[in-house]
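Read through the structures below before going on.
No value in this document is a laboratory result; all are computed from the given coordinates. For clarity, every value in this text was computed on a predicted model and none was experimentally measured. Cβ atoms are built from the backbone, for glycine too; each structure is taken alone.
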Structure I
């Protein structure tokens, strides 16, 4: 099939929607489909490249003033570029990954040209209001308006998906959508399994966090929790990623006397380094409160790691207390400390929980099942 992926975020962006779009496109291309993606340019200048088998059309863009390294496209630029691309490529199906500028116009053109449309929602307005610096008093209003907007953009999709039942429940309640189904982002465990096999034992247990260093990720709670661990429990916390709060949280850890011996901020790493970090760590912590699934958690689970995470949004779909990790109440730093301490003290429990994490990934989040689901959806909506 000729498949057009439309997304307002893509490599080199590091976030769940970008990584899912990259993986999906590369896997579909490997299965013989003709896959094109239309995404913002990370340099500002328009160009076309081949990325892992995907023909990627980079639209001219501008750096967003409140988020360094994040590029957005102007509506008139997107309209011209998409009109030309639709005429030249003539896709059988469009798969919109978000409803911002590129996703919005891709949906509009698919509807106008009677092209089959699948949409996947990775969006939570609660994340948007932080990046857009919306005043606290207006955030509830803006979130409600944002949900209505995404509902309008995606209402013409033949099939609408989200990565977890919790995400489907939230979106359906906010927008009234009735055609939404849960499809896991899925994961191929092979590279993570290999990384875990190849990793040398650590002198002290390593806790890993990977993700954007933005407010909703709550890494400040993780830093505060490890600072309260008993002196008798050795550990190291590695923090991978960049974002608007990196400087603030680095200062927090420094003021607590944790940098550089106890806490390391490793910044952006490439894919191979990230996979190696999953294999190397002893447990993974995800304190974020706005996860529609959490691809990084799936990746850590594929590497057979126990997980400690916030009892929020979709994380309870992945973290089963007493089986593959522990949940804690967001904001309760003492409970987070205790959950971390429980696993840091007990290597046998870490091993047992990690094995269960791997089992959950392979039985419930198969990458092959995800691919087959989307291929089935494309066939269903194609005209």
Structure II
């Protein structure tokens, strides 16, 4: 095509962090398109400017204008949470010219490598930052709201991580750049601009994804809990995607919700528990295990599930006698949802046998306990695990 479109990552400041290739494309362009903050960097070139930043608006303008050599300027790098992705869908022939991204720049300012960073964006998204911090040594986050860094630090403290190391970079590459470092508990009142990033370091991060967390690690009350060995078998049958949507119906102490949540850090668990005491225990365990990717509804199923998004995986540990209605609702929302049910009574097992093609497993777990100098066997009640993919 005769028309040339260059999508350029301007780096942090459009000057020191702009590549020579990017600068050459800007100089040769007939018009510059981008947010005002981006195009203002090149005001001395006296080029025509179009102040658009949404991909759809830019595409409409380009299709209707008469310019042949067009430069679209993006902040940072075109491959890092950039509008370049959407724009390439309109113009697949466009040239992509990379720039210096904010994590690369920030790591250089902190004099540390960035190859181990877990990258997330909190810009306009409900991302479980706590869960990411619990499961990664270093988490880099793009921020997008005023004083959002302080809110993240307060959330880390709420989930029992006041001593993780936090670095906040504000207005990187600009004349008013500021970098502040400290513990999360020390930065809970930090004032920062929307144009900020943060790096959170957790040396005590989870080095593996736990399965069958020991029962004693959960906060307990007078509420039934799915025991460790049964829980491990349930989770192994759910095949939870890392970005999956999970339902836990009858969460009890929240033990299954927690095991689900550690497997879907980029997804979310929706738990329902009608008992207020059990619901509070669930919340305490969510905080203890750093699972801010769990939403809890203290209401009875299936009514509590009606506002839940379509699930990839469903665990039913307590149905309140409404098993068929719960499964029917899950099936309506996603016919391919993977459903696992536990039953301790023959009546529940019989009801499950009428639900369609099922895989049924009985587990009878026997542990040990010390009596004097002897070790005795202690048997738990048998539990049926029913997996149904309707």
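From I, II, which structure was distance in nm of label points 7 Å out along Cα→Cβ at positions 140 and 244 = 3.0 calculated on?
Details: I: 2.1; II: 3.0.
The structure behind it is II.
Here relative contact order in percent (Cα under 8 Å, 6 or more apart) has been calculated and equals 11, so which of I, II was it run on?
Working: I: 15; II: 11.
Source structure: II.
Of structures I, II, which gives 4.8 when distance in nm of label points 7 Å out along Cα→Cβ at positions 100 and 340 is computed from the coordinates? List each step's numbers first, then the result.
Working: I: 3.1; II: 4.8.
Going through each structure in turn, the value belongs to II.
Tell me which of I, II gives -0.23, -0.31, -1.08 when you compute log10 I(q)/I(0) by the Debye sum over Cα atoms at q = 0.06, 0.07, 0.13 Å⁻¹. Each step should come with its number before you reach the end.
Working: I: -0.23, -0.31, -1.08; II: -0.34, -0.45, -1.04.
Matching structure: I.
Can you say which of I, II returns -13500 when helix-only ellipticity at 222 nm (-39500 (n - 2.57) for each DSSP H run of 4 or more, over all residues; to 500) is computed?
Working: I: -13500; II: -7500.
Only one of I, II returns -13500 for helix-only ellipticity at 222 nm (-39500 (n - 2.57) for each DSSP H run of 4 or more, over all residues; to 500), namely I.
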